[in-house]
Structure I
Amino acid sequence: MDAALNDEAVENLVTQFSSSLDFYRELVQNSIDAGSSSVEVWMEFEPGDGVEGTISIHVDDFGEGMNEEIIDQQLTKLFSSTKENDLTKIGKFGIGFVSVFALRPKGVLVQTGRDGECWEVFFHEDRSFVKSRLETPVEGTQITMFVEGGRGRYRELVRGTREALKKWCAHSDTEISFEDRSPSSGDGGGFEPINAPFEVAADLSIRVEHPGTEISVGFSHAPVYGFYNKGLALAVTSAGNAILEGRAERFRHVAFKIKSRYLEHTLSRETVMRDANFDKAMTLLERSVAGPLRTAALDELEALCGVPRWSLAERTRYETVMGHLASEPRETLGDLGERSILRTVDGRSLTLDRAKDAFDRNGRVFIADAPSPLTATLAESGVPVFLGGGIRLGESAQEPVSRILASHLWLRWRSEPVGFARRLLGQDLLERVEARVVHPESVYVHATVLEQAPADAIALLRDAVLALAKLEEHYGDVVLGTLQGGPEPCLFAMGPTLAPVMQRPVSGVYERGWLERPAVVVNVEHAHFRELLRLGQQQRTIAAYCLAKALLLGEDRSLDEDQALAHAARQVAR
């Protein structure tokens with residue numbers, strides 16, 4: 001290669017690294033590949049005659065070292081490497097050593113020994129080198145960089161070295177250490193191990209091992225993603241879109257570290273290579289989240305729900321874990337039905353399947369952030385109210401408990417015959433279900449049955465009920481009364497029986513059975529009912545039809561039976 005082109009190639013390799021201290025990753029990688037049991041990084045400062053001095057950076061390993069052939073063919077010759085297709089090695093491109101020149105050292109000294117040979121290679125500032133044989137034995141490879149600078153520069157490099165080693169080498173399979181041998185720098189001295197447990201910073205985490213791959217994964221609101229080979233970082237980032245691409249949304253609340261001998265970095269050293277091995281690792285990660293991580297979350301939620309009385313810390317923990325579980329893809333939440341992860345406002349634990357039973361029975365599922373006289377009344381009548389936080393009345397809130405309830409109900413309902421039919425009709429089942437996970441105050445009203453009612457009101461109600469019966473739309477007790485409460489007035493309230501509190505009619509989702517006969521209270525104080533009373537004085541048939549139609553509209557039932565209902569109203573009014 002032409003000398004000018006060679007210099008240009010080396011310069012391009014030197015400047016490709018985002019940080020001049022990334023050379024630590026490259027040198028440690030070479031040491032690991034050489035089979036070293038440990039790598040010692042140490043620094044010292046030697047004052048000069050003036051302000052400037054000499055900063056020495058040492059990277060010593062105890063691996064297999066180099067003989068003259070390796071020095072000539074690999075250390076001093078670009079892109080010559082025996083590591084290709086060797087899964088016991090991390091590096092693939094033979095450029096790791098070149099990275100030391102990113103720091104612009106005044107000189108680099110390499111001392112190494114192998115097969116009874118010991119050699120010294122000194123690289124000058126212009127990257128020319130001198131090779132000479134050593135008589136003194138050398139174990140492994142010792143690299144020393146000489147950098148010009150004062151004590152301020154030295155302290156800066158000490159701090160940067162710690163950060164770089166902890167970023168790239170904290171989970172190395174090989175023992176890595178750092179020592180500042182000039183503690184007068186102000187940053188302290190002494191031996192400092194770099195290795196740290198292979199764990200993620202997360203609210204809830206687990207570790208999973210597979211042949212050749214180890215995964216640490218957890219739920220986190222600010223996830224960081226790390227890829228490692230032999231524990232050496234290939235890429236560490238919080239920018240999910242950049243490294244995960246199409247998978248970024250799936251892991252927006254999942255932090256992970258993957259250590260695998262199959263992962264590789266790209267030629268630029270800036271990220272992990274996206275290839276078939278990367279896809280395999282991501283598949284293992286997805287299984288780890290959907291399997292053991294979710295199981296750990298469910299186990300903790302069940303344990304919390306089993307605690308009779310909660311402290312603030314326990315409730316906060318419950319909401320945190322539920323929040324992460326709710327952030328999982330809806331389609332993956334279908335197998336949670338038998339887990340007791342729901343807590344009622346009165347302190348009982350229930351399963352999602354029990355919530356589905358309540359949904360089928362009441363047409364809605366109720367959620368509140370604290371007990372109240374209404375929730376106590378509902379509990380006495382067997383209606384559970386689940387504990388959740390931050391829900392707003394009358395809205396399809398997406399706080400964690402609401403989202404999990406809606407997801408489970410949706411997954412169950414969409415597979416049932418009625419749900420399947422609605423899907424064929426193009427209806428949005430999820431939207432319909434979400435609208436039925438509500439605060440009880442938004443749908444329950446206080447009902448008072450009138451002991452005595454005006455004759456015209458009684459006649460209007462009787463005509464409407466008889467017209468409905470002719471359509472085989474049967475109800476239980478249908479009485480006149482007053483209804484109070486809720487965000488807006490309602491014309492009807494319904495329930496299994498007449499009771500002090502009853503629900504507004506459930507529209508769109510509630511599919512009561514053929515034999516079910518709900519009780520109904522008609523609000524005589526509602527403006528629509530008063531209008532129908534005035535109408536009934538002149539048009540008895542139309543008034544009966546309108547009241548019956550209003551009840552059917554409230555339940556979203558028999559909407560295509562207008563002609564039959566009008567005919568029934570005429571028959572009744574004769």
Structure II
Amino acid sequence: MKQIQLIFQDADTFRKKIAAVRDKYPECTAMMQFFYDKTRQKETEQAIAILKKEYPQAHYFGCASNANIENGMIAEGSILVVCNIFESDDVQIEIFQYVLTDETQKDVCDDFLAKVAERPWVKGIELLITIRDMSTTYFCDRLSEMDEKIQIFGGSSFNKNLDRNDVGVFSEKGDFLDAGVVFVLIGGEKLHIWTSYITGWKPLGQKMLITRAEANRLYELGGEPAYDTYYRYLQIDNDEFFYHNTLEFPIFYERNGINILRVPSRCMDDGSLIMTSDMATGSMAQISYGDPQTILKSVFHEAERLSDFVPDGILIFDCASRRSFWGSEDINRESLPFQTIADTAGFYTAGEFHRMGKSLNQHNVTMVIVGLREDEAGDSNKSKLLKKYHYNNEHVSMVRRLANFIDVASRELDETNRKLEAVNQKLMKMAVTDELTGIFNRREIQHRITEAAGKQEQFSLIMMDLDNFKKVNDTFGHDEGDNVLKGFSSVLKSVTEQAASEVSVGRWGGEEFMIIVKAGIQEAAALSESIRKNFSEMQFPVSGVHTVSCGVAVAHEKESADSVCIRADHVLYLAKHQGRNCTRTEEQIPE
């Protein structure tokens with residue numbers, strides 16, 4: 001594969017350039033991408049007419065751009081034609097173009113997904129789109145339905161005045177559209193596609209919940225007007241410099257398992273922020289910061305990865321917000337390294353599209369990088385190619401140091417809070433738990449009985465007493481007595497965890513236990529019998545087998561907690577005097 005860049009300067013020169021490419025690669029498949037200054041649309045139409053006449057078999061498409069990337073460097077006001085020449089005879093290209101608005105999104109997605117499903121040869125899809133004020137969430141979610149093996153990448157049309165509405169896309173399948181999308185399907189046995197994305201911005205401070213957002217309008221972060229966050233943490237005023245000041249501090253927005261950048265483009269009177277793309281209520285957000293050295297480190301990391309792919313050509317879809325951040329003089333620092341690997345071209349966008357795994361995402365303040373190659377990769381030459389433009393890592397900027405300080409301090413504070421929470425949880429548990437048995441203590445189980453009685457809930461009480469427990473302590477010692485109490489408690493936990501109704505278990509005192517069952521007396525009695533039976537089958541190595549007596553009472557309407565406890569105790573007394581190792585209920589007490 002060859003990637004060739006042509007610049008339209010005048011008709012005659014362009015005609016000669018197109019003819020030269022055609023004559024040099026007469027049997028090859030050609031894909032021509034136009035990136036043009038919107039003010040030069042008439043000249044772009046002239047260039048298209050020349051292409052159609054001189055090279056009719058070539059596929060073509062394009063869009064208006066904020067600026068172009070020519071040979072790895074920014075070029076403003078140009079008409080750039082990126083020629084991808086595929087030398088393998090099995091490469092296929094097919095283009096589809098649609099009018100795209102909020103109203104047509106569903107029909108467009110339905111039709112296009114059906115077309116892709118009919119074309120198993122597709123390996124990659126480039127899309128050029130006009131976003132304007134349209135939400136792309138539905139669009140991205142629908143395209144994510146296609147086969148995960150298909151790579152998707154592209155950008156949104158823009159213009160040099162940053163007017164989201166003065167945009168356009170076109171292709172061989174239709175005229176210029178100010179609201180549309182062009183899909184370019186590409187595939188072939190010997191074709192290889194590598195894609196990645198780069199932000200370079202780093203998270204700063206705490207994560208915040210997006211408590212209210214509608215499409216690209218962010219109303220609230222953590223229940224407060226979104227602008228308040230920017231002013232409180234960064235002292236950014238709502239004035240004519242708001243957009244440029246927030247460029248250094250966009251918001252990381254969690255979507256599809258990754259962090260996506262969103263920049264506030266303006267602040268409204270109610271404190272809401274108009275973001276560069278959609279955000280969803282219920283997602284997490286975090287302010288980020290842009291530091292040149294940190295960004296360039298990310299750039300070179302991806303450039304080194306791409307150099308191992310050994311591409312024949314590289315396409316870059318770079319956000320116009322990054323251009324604003326760097327300035328036209330320094331923006332080349334993040335694109336020139338790729339030119340040392342292979343011919344690099346692209347444009348500055350209003351939004352970047354990249355598929356990671358199954359999910360297609362619209363990015364902002366991001367570079368989407370695409371490497372194209374035919375045949376198998378040759379040897380990587382990254383060791384010498386990237387050295388010329390490598391960033392200087394000797395000096396760490398003040399911004400990066402402060403950001404690292406804040407990040408470490410935040411993590412340490414989080415860790416301290418987690419430890420305090422763990423201590424609080426432990427103290428709370430100790431306050432309601434019997435130390436020996438691990439179940440509720442007398443105070444907590446009594447509180448729960450009072451609470452249930454006060455709510456007039458239906459519940460029953462099971463009061464239990466270990467039979468002849470004094471003899472255990474007298475004969476075998478208190479350590480063995482403790483073992484029996486703990487063994488009984490384990491039976492209580494095991495059996496009550498399987499209960500169908502809500503159950504609370506507590507140690508009433510000594511060898512007495514109390515169970516609250518949110519059910520009638522029959523279910524409570526059955527539960528009591530299960531506990532009694534399981535405990536009677538437990539063998540203690542030192543003291544042998546033990547039993548328990550149980551009394552069950554059901555709470556009456558408007559009855560006090562003390563009253564139902566007294567009745568449960570009375571039934572337990574009868575069980576003790578009727579042979580022990582049994583369950584008795586009020587219904588079994590003779591009149």
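Each reported figure results from applying straightforward, stated rules to the coordinates on display, with no laboratory input. What you see is a predicted model; the values in this text were computed from it and never measured. Cβ atoms are built from the backbone, for glycine too; each structure is taken alone.
Using the calculated result 3, 10, 12, 10, 11, 11, 11, 12, 11, 7, 2, 0 for P(r) over Cα pairs in 5 Å bins from 0, in percent, for residues 170-233 alone, pick out the matching structure from I, II.
Values: I: 4, 15, 19, 18, 14, 12, 10, 6, 2, 0; II: 3, 10, 12, 10, 11, 11, 11, 12, 11, 7, 2, 0.
Label of the originating structure: II.
To test your reading of the models, identify which of I, II gives 24, 14, 10 for semi-axes √(5λ) of the Cα gyration tensor in Å, for residues 490-553 alone when calculated. Could the numbers behind the result be given before it?
On the way: I: 24, 14, 10; II: 21, 12, 11.
Going label by label, the one that fits is I.
If we compute distance in nm of label points 7 Å out along Cα→Cβ at positions 138 and 306 for structures I, II, which one ends up with the highest value? Mind dumping the intermediate values first?
On the way: I: 6.2; II: 3.4.
If we compare distance in nm of label points 7 Å out along Cα→Cβ at positions 138 and 306 over I, II, the biggest value is for I.
Going by volume of the Cα convex hull per residue in Å³, which of structures I, II comes out largest? It would help to have the intermediate numbers written out before the result.
Details: I: 213; II: 244.
Comparing I, II by volume of the Cα convex hull per residue in Å³, the maximum is at II.
Looking just at Rg/Rh (Cα atoms, Kirkwood Rh), for residues 418-473 alone, which of the labels I, II belongs to the structure with the highest value? Present the calculation step by step, with values, prior to reporting the outcome.
On the way: I: 1.19; II: 1.12.
Across I, II, Rg/Rh (Cα atoms, Kirkwood Rh), for residues 418-473 alone peaks for I.
From which structure (I, II) was relative contact order in percent (Cα under 8 Å, 6 or more apart) calculated, if the value obtained is 8? Mind showing how you got there, number by number?
Numbers: I: 8; II: 12.
Among I, II, the structure yielding 8 for relative contact order in percent (Cα under 8 Å, 6 or more apart) is I.
Determine which structure produced the value 17.9, 56 for Rg and Dmax of the Cα atoms in Å, for residues 154-297 alone, calculated from the coordinates; the candidates are I, II. Working shown, then result.
Details: I: 16.5, 52; II: 17.9, 56.
The read-out was computed on structure II.
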